[in-house]
Structure P
Amino acid sequence: MRKAPEFRLYNTLTRSKEVFRPLSPPRVNMYVCGITAYDEAHLGHARAAVVFDVLYRFLKYLGYQVVYVRNYTDIDDKIINRALREGRSWQEIAEQYIREYQEEMAALGVFKPTHEPRATEHIPEMIALVERLLARGVAYVVDGEVYFAVEKFPGYGKLSGRRPEDMLAGARVEVSEKKRNPLDFALWKAAKPGEPFWDSPWGPGRPGWHLECSAMSLKYCGETLDIHGGGLDLIFPHHENEIAQSEAATGKPFVRYFVHNGLITVNGEKMAKSLGNYVSVKELLSRYHPETIRLFLLTKHYRSPLDYTEQAIKEAEKALYGLYGSLYFLQRIKSSREGELRKGGRRLAQALETFQERFVAALADDLNTAVALGEVFNLLSEVNRFLPAAREATSAEARLAMEVLKVIRDLPGALLGVGGADPEGFIQEERERKLARRGLSRREVEEKLQAREEARKARDFARADALREELLRLGVEVRDTPWGPFWMVET
């Protein structure tokens with residue numbers, strides 16, 4: 001195991017930050033609820049994926065052997081309804097949106113989990129789990145449907161902290177006259193005409209939504225999960241129901257640490273298609289570099305709400321370009337003579353040493369990516385102070401520049417998925433992409449840049465300023481550096 005500060009993680013179950021201690025170290029079992037595949041992925045889906053991707057990366061950095069499971073709900077009322085509206089099969093609908101989600105998450109740099117099970121591939125496991133619950137007397141059959149009897153599970157409500165009388169308000173609770181108690185939830189639904197079904201001991205039908213995660217986590221991770229994750233909106237009833245059915249079946253604790261990420265708002269309002277403020281991942285990827293989106297999603301602590309605004313994501317883009325701009329010039333530093341670190345180099349070396357300790361400590365404190373990113377940009381401030389004198393670098397300063405690049409690649413690059421790309425490649429790729437979006441050619445920009453440089457050399461500063469303004473009107477921002485002009489294209 002890597003020597004690092006104690007990893008403390010907020011546990012929704014205990015409502016406190018706890019030192020993370022898996023059941024069977026170095027193995028860690030982590031199950032995260034995935035998408036219901038009936039529509040395109042939105043920014044909320046991306047936030048959950050990126051948050052648990054960072055957790056996955058950090059656990060591996062600490063030396064744990066992580067079994068990471070993220071499921072797909074590929075049969076559900078929403079999938080069936082969409083298929084009927086579009087005159088397509090439910091399988092086509094599910095397959096399309098699973099494929100799109102996988103492509104978009106890959107674009108965002110989200111690592112593939114160890115397992116990505118689909119509900120419909122695990123019907124036998126779900127039927128077996130229902131049979132266990134019936135045998136234990138905590139479920140009942142009515143007209144070919146099976147329900148979990150909530151009153152038979154005394155711990156119901158321990159995750160959400162809700163009283164039974166408060167649980168029905170505003171929750172995803174299905175109303176049915178077949179239930180003995182309004183809070184009872186479906187384990188198996190009887191088939192309806194024209195809907196897909198599977199055979200079962202209780203008749204043809206399909207599993208309830210909550211059942212799939214318990215069955216699949218049991219198969220891939222065992223009876224007790226170290227970490228179970230998802231958005232805050234899943235606490236009740238989904239995760240509450242998972243606890244009930246899993247613990248009633250096994251008699252063992254279902255989850256040691258429940259981890260929930262905060263939700264996305266848009267301009268201060270809840271994100272919803274009905275409000276016209278729905279932000280799709282596909283649309284964002286068409287406008288911004290994937291690392292800009294990751295950086296935006298990690299600027300707040302994962303448990304806090306995150307408000308999407310155009311200004312906020314543009315600020316993330318500007319910060320990312322600042323990061324890669326600094327790394328771009330660090331990469332260009334070459335030794336011009338033998339020598340030790342000068343004052344700026346000594347200050348940067350000290351900042352680098354402090355950075356590594358503080359960055360890891362921030363992630364070890366409940367995965368505080370906001371503080372970790374703050375440390376990254378504190379280090380970059382020192383880099384930017386170091387750069388002007390490094391145009392004529394000593395050998396020690398050139399080695400220090402390479403060390404900074406390596407640390408950025410190995411820490412924020414590897415753990416946050418931000419800053420790990422080749423700086424020159426990133427800059428060139430973004431220039432080309434944004435020039436194309438604006439209908440500009442590289443030649444057009446470079447000719448104006450060359451003319452501006454010639455005007456500056458001739459001390460025709462009025463002409464140089466006029467050319468700079470022309471470039472700005474085209475969306476090209478120019479910054480003068482010891483290595484010459486550096487330019488990027490605005491979004």
Structure Q
Amino acid sequence: MSAKTLSTLSVCPSESNDDLEQRILDLSAELYRRKKLATPAFEAGKSPIPYAGRVYDEQEVRAAVKASLDFWLTLGPEGEAFEKELARFLGVRSALLVNSGSSANLVAFSALTSSKLERPVRTGDEVITVAAGFPTTINPIIQNGCVPVFVDVNLQTANIDVSRLEDALSSKTRAVMIAHTLGNPFDLDSVTQFCRQNELYLVEDNCDALGSRYKGRLTGTFGDFGTSSFYPPHHITMGEGGAIYTNSPKLKTIAESFRDWGRDCWCASGKDNTCGKRFAWDWEQEAKAAGGCGDCGTLPKGYDHKYVYSQIGYNLKPTDIQAAIGRVQLRKLPSFIEARVRNWGRLRSLLADLEDDWQFQEPTPGSEPSWFGFLMTMRTADHARLCSLCKHLDAAKVSHRRLFGGNLLWQPAYRNIKHRVVGKLKNTEALGAGGLFLGVYPDLSEEMLQYVATAMRHAWRAA
């Protein structure tokens with residue numbers, strides 16, 4: 001480096017690399033603090049109130065910059081540490097990072113189709129789910145050639161109506177894949193018992209519910225797989241990102257393969273020959289045992305294990321920079337959960353006078369939700385009036401959301417899918433035509449919550 005460059009950066013030639021890095025991190029944190037101080041104060045009616053958003057400080061900035069300086073970029077040591085820390089938080093054997101919650105659902109369900117399982121899910125099999133929710137809970141079912149079987153929801157909890165599970169069962173049923181709606185756990189006693197009795201796989205879409213508990217146990221840990229999203233509106237964020245978790249070593253290995261191009265090798269990035277026989281596998285013998293196509297040929301004995309593919313997989317890994325941010329966020333998760341619960345309870349109290357006209361989402365008995373949003377459903381669904389109300393909220397700068405796709409079978413993407421419906425989706429339709437949710441994320445102040453409640457009342461009267 002030239003003397004001129006050193007002068008421009010005000011770097012002392014004798015300054016160590018460690019000291020220089022520390023100064024860069026300190027300056028990054030200082031820049032964050034200056035920008036934060038320059039943020040305008042909240043002004044009711046003028047400042048927008050988002051329904052969700054990233055909550056971070058200089059700690060995440062420092063972590064991201066440090067990981068950038070290390071320049072690992074692909075999933076590496078930060079990712080490995082995050083996976084262990086998330087698994088420890090959840091109390092499960094293993095967690096795998098992916099690039100989104102949608103990818104987490106895709107990998108989790110795809111893993112159930114693996115020929116390495118004794119009872120894989122196959123094309124044409126049925127999977128019980130609900131139509132009230134987000135598309136990526138059901139997309140992997142369709143993308144893997146299976147048939148979603150839609151059951152109605154309970155209007156109080158907005159979760160699956162477990163009284164209809166037996167009606168949904170057929171000789172083709174192989175799995176259940178449902179979400180904990182807006183952080184509210186579904187009836188896990190009934191669902192897990194149903195799955196055990198009928199030898200069904202269970203995938204818990206836990207993307208809106210990280211930190212929720214059912215009878216003291218964290219959601220996402222009851223099924224064969226749980227999944228999380230780390231997109232900015234969720235409980236913690238790394239920008240884009242997600243995770244799959246399981247207590248089954250076999251399912252973990254299969255899911256990792258689907259995430260990592262479908263490869264058979266389980267070596268971490270930058271490592272070789274952890275199996276100790278990288279060039280000694282007998283692939284001809286393996287093909288015979290698997291009953292493979294004799295006319296297709298097979299890999300010769302000793303073919304490099306790093307380039308053997310046992311699944312038709314993807315590349316769905318995030319970066320190590322994202323994982324570094326996620327590690328900081330994970331340490332803050334307990335305080336985030338506490339704030340979400342407090343904000344939900346505050347809105348429940350502030351809006352109590354609307355209960356004659358609106359059904360508020362209620363916690364499932366035995367649950368402690370880590371709420372994603374405050375869901376309200378008109379007791380008499382009137383979509384035209386709901387649209388008018390939403391416009392008034394928008395004008396008041398109060399962000400809100402529908403229950404995602406409402407009734408997904410109303411959506412253009414699902415008009416021609418092969419599916420089955422159990423009974424009537426009466427409550428699903430009521431949520432689709434008359435439901436919305438308000439934000440409860442940790443950055444909402446008491447002043448903001450009071451304004452949201454006031455704006456909601458005014459919008460309801462004006463609609």
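Readers should treat all values here as calculations from the given coordinates under stated rules, not as data from a laboratory. No experiment lies behind these values; they were computed from the predicted model shown. Cβ atoms are built from the backbone, for glycine too; each structure is taken alone.
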(request) For helix-only ellipticity at 222 nm (-39500 (n - 2.57) for each DSSP H run of 4 or more, over all residues; to 500), the calculated result is -12000, so let me know which of P, Q that is. (result) Q
(request) Assuming 1.9 is distance in nm of label points 7 Å out along Cα→Cβ at positions 63 and 87 as calculated from a single structure, say which of P, Q it is. (result) Q
(message) Matching task: 15 is the computed value of relative contact order in percent (Cα under 8 Å, 6 or more apart). Pick the structure from P, Q.
(response) P
(message) Looking just at volume of the Cα convex hull per residue in Å³, which of the labels P, Q belongs to the structure with the highest value?
(response) Q
(request) Compare Cα Rg over 2.2 N^0.38 Å, for residues 119-206 alone across structures P, Q and report the one with the greatest value. (result) P
